[in-house]
Structure I
Amino acid sequence: MRIRAEQGDITTARVDAIVNAANSSLLGGGGVDGAIHAAAGPRLLEACRELRRTTLPAGLAVGDAVATPGFDLPARWVVHTVGPNRHAGETDPALLTSCFTRSLDVAAEVGARTVALPAVSAGVYGWAPDDVAAIAVRAVHGWDEAHPGRIDEVRFVLFNAPVLAAFEAALATARRH
């Protein structure tokens with residue numbers, strides 16, 4: 001699997017699936033979630049409402065993931081995951097690891113070969129970008145070792161230069177080990 005980091009807008013990523021840092025309601029929000037909902041168009045919200053009506057009446061659990069079509073996005077799929085909120089006391093790194101691994105599980109299940117991931121929980125959920133980057137890179141490498149050849153490329157698409165720098169440093173550390 002190729003793994004790289006770039007600064008950019010995840011809603012324009014030309015990949016099979018993008019990962020949405022959603023909230024448990026799946027009904028949109030701020031940050032990455034709001035941008036993805038805006039770019040995907042109103043059918044994404046309707047698909048999320050349908051998930052809430054049917055399979056996820058209580059919402060999506062922290063660390064879990066679910067897919068919807070990408071609708072008006074270049075990506076065919078949106079994989080929604082709920083990151084842990086450090087401000088709410090959700091400080092277990094295993095929850096954040098699960099966001100990345102479950103997202104890759106779901107992406108592989110729908111047949112995605114290329115996936116764009118954001119810095120889940122860095123931002124309003126209060127996790128330090130360096131911590132998110134280290135956890136995310138370890139999680140993606142570990143997932144690839146357990147599922148060789150299932151996904152061809154993971155791109156961390158990050159919203160600003162400091163977050164990109166954190167991911168570049170984590171990737172460089174991983175390459176040395």
Structure II
Amino acid sequence: MTRSKNNNKKIPSPEYGVDSRYASKKERTADGKSLMEARLKRMKNLSEDQIITAKLFQLKLRMEEFTKNPVNEKHNFFTDFLKTYIDTIYNKRVHFAKDINITPVRLSQVLNNHREPKEEFILRLMIHSEKTYEKICDFHKRTWFQVYFHEKIYDTMSNQSKWRPLVEKHVNISRVIKSS
């Protein structure tokens with residue numbers, strides 16, 4: 001009986017996977033620490049504008065991903081994205097309100113879900129975003145509308161049990177169409 005040369009190799013633990021570079025947890029931890037140190041060192045050298053640019057680019061990608069997928073949870077993503085957008089650019093939200101010519105109270109009501117944003121608000125937000133993203137990356141003007149209405153469609157369809165009985169009372173079919 002002949003022995004294969006490969007029989008003498010140590011089989012890696014399933015914890016580290018088949019393609020793992022690490023033979024032990026100690027090696028993986030050491031490599032992870034050095035990677036984190038390198039990342040922190042690099043991050044310390046970034047300017048404030050570079051950090052803002054990175055955060056805005058990340059926000060854009062998150063918003064686009066949100067509009068491509070079905071909403072699976074009851075959560076107000078529009079206001080979360082809006083808060084992130086404002087807080088990334090401004091130290092105080094009142095400055096954003098001034099820049100888009102609305103009262104701080106109106107902005108607060110939108111951000112805290114006490115009031116729906118009016119179309120005028122979203123249009124101003126759209127223009128503000130276009131100008132902000134101009135030098136960063138391509139930002140479609142429809143993105144804020146897509147996020148807002150994607151969420152509204154989900155909310156409307158998932159809450160049919162609440163609104164449908166009330167609305168259905170007002171709907172009559174006077175002509176029934178027969179299929180052929």
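Kindly point out which one of I, II the value 3.7 was derived from, the read-out being distance in nm of label points 7 Å out along Cα→Cβ at positions 134 and 158.
Structure of origin is II.
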**Asked** Any idea which of I, II comes out highest on relative contact order in percent (Cα under 8 Å, 6 or more apart)?
**Response** I
**Asked** Where is FRET efficiency 1/(1 + (r/R0)^6) of positions 38 and 102 (r between Cβ atoms, R0 = 25 Å, to 0.05) largest, in which of I, II?
**Response** I
**Fill in**
Output -13500 (helix-only ellipticity at 222 nm (-39500 (n - 2.57) for each DSSP H run of 4 or more, over all residues; to 500), calculated) maps, among I, II, to structure I
**Message:** Given a value of 47, 32, 14 for semi-axes √(5λ) of the Cα gyration tensor in Å, calculated from one of I, II, which structure does it belong to?
**Reply:** II
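FYI, it's all coordinate maths here, none of it is from the lab. Quantities reported herein were computed from a predicted structural model and do not represent experimental measurements. Cβ atoms are built from the backbone, for glycine too; each structure is taken alone.
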